[in-house]
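Down below are the structures I want you to see.
Read the figures in this text as sums done on the coordinates, not as results from a lab. All values derive from a computational prediction rather than experimental measurement.
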Structure P
Amino acid sequence: MYFVYRVLLLHDQQQGSCRIKEYLELSEYFVEENGVEPDINYERLIQHKHLILISCEDAGEYFSLCERLRYLTEIPIVFLTKNDDEWIKIKMFQLGADDYVVEPCNNGELVARLKVRIEQYLRLTRTFGIIRSKDLVIEVFNRKVYVKNQEVELTIREFDILLYLAQHANMVVAKEDLVRAIWLEKYVEGGYNSIAAFVKKIRRKLDPESEGKQYIETIWGIGYRFIS
């Protein structure tokens, strides 16, 4: 997996949370870790995050935290706790939690649940059929691209690459993933060089003056990131 999801990990037990952090990082997640404290500036912590994971012994102690976080943001909130009480689960969902995972649980299952919640959120919050970034507008179903209300002519392959990057906005997309997504194969001879050439052409067409770098950022040694 090469897409970088950003997770805010809040916890009440340092040792256990460190193990969670390590496993998430091994699964290519960026994790910012913080203890649950009354004077924390949560509004700052949640900036540019894809999900909040709250690891705690007893979720029943954090009703107000869940409610506060849901007031501040629409990103997914997931509880990881040893408390299996049905009433507490229901209450958490009513207050805005998106998932409630009871420990002990399989680490692979936890990562899969987080990934599903993040991707559901990204799909639901993306304007239906239209992707926008600054002066750029992509009409997904019409396969048309506009910059400053002027249509930009892209080839089929160029549009597919731009769309794939835009559908994973603000995440690092590896060249390997682009090759698999566009050519539907794990390896295509010259595929990595072809991706670089296509991206260069796309950039020039989107903005000849800056070569489109305000839309597509190169992440050296890995791939690209679409900036929304």
Structure Q
Amino acid sequence: MLAYFRKTCGNRLTRFGWRRVTVLQKYDSATMSSLEIVLYPHPALRWKSKEVSRIDAELRVMVGQMFELMYAARGIGLAANQVGLPYRLFVINPTGDKDEKDQEFVFINPQITRRNGSETDEEGCLSLPEVFGPVTRATKIIVDAFDLDGQQFELELEDLPARVVQHEYDHVEGVMFTDRVASAELQKLQPQINDFESQFRNRQKEGLLPSDAQLMATLLELQNARTQ
């Protein structure tokens, strides 16, 4: 996969203007709770994430946990809102191999600045386990983001890495891959999707999960703590 990546480090003037993020070394809170992958239809999956305003030790712990969860679920990408964090952030490793550290990439405040080509392939989602459907995406992209050191970089990607980034980028926009599946194919997936919704609502009724209103209040609190 290494051949697919071209990285240009340093601050860069983009069409979005100069983009900056504050880097801190200390925790902002005394404790850091464990994360878990949330399942559809958790409100976080429809939350359009806001840009992170600072990078600190707590955020680095979050990112580390995201990689661990991704590997445990045999995934190759994971967005922050898939673990209930309303931040414009995602991680990928297109190889899916935790030992391939040079293929781990963290994208903070990403922007896809160019898309070229088109290809349809099957996708799945860790928030909708065992649901798969065909999605058409650009074959080549250029993405601009910050890393965990607060350094802005640009990646030119193609094929699988490009698809993974587009999939995760959709997540931070509050878009799921099923939104991009053609209606005829989506109908085939709908019984599985409906089953996830039914299970989620039943857990809420049983008091095992907070209500949507409570979950959204938590998301807003988290958002205000790190994006202002």
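I have -12500 for helix-only ellipticity at 222 nm (-39500 (n - 2.57) for each DSSP H run of 4 or more, over all residues; to 500), calculated from one of the structures P, Q. Which structure is it?
It traces back to P.
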> Given structures P, Q, which gives the highest value for volume of the Cα convex hull per residue in Å³?
Replying inline: P
> Out of P, Q, which one gives 14 for relative contact order in percent (Cα under 8 Å, 6 or more apart) as computed from the coordinates?
Replying inline: P
> Which of P, Q yields 6.1 for mean projected area of the Cα convex hull in nm², for residues 153-208 alone, as computed?
Replying inline: Q
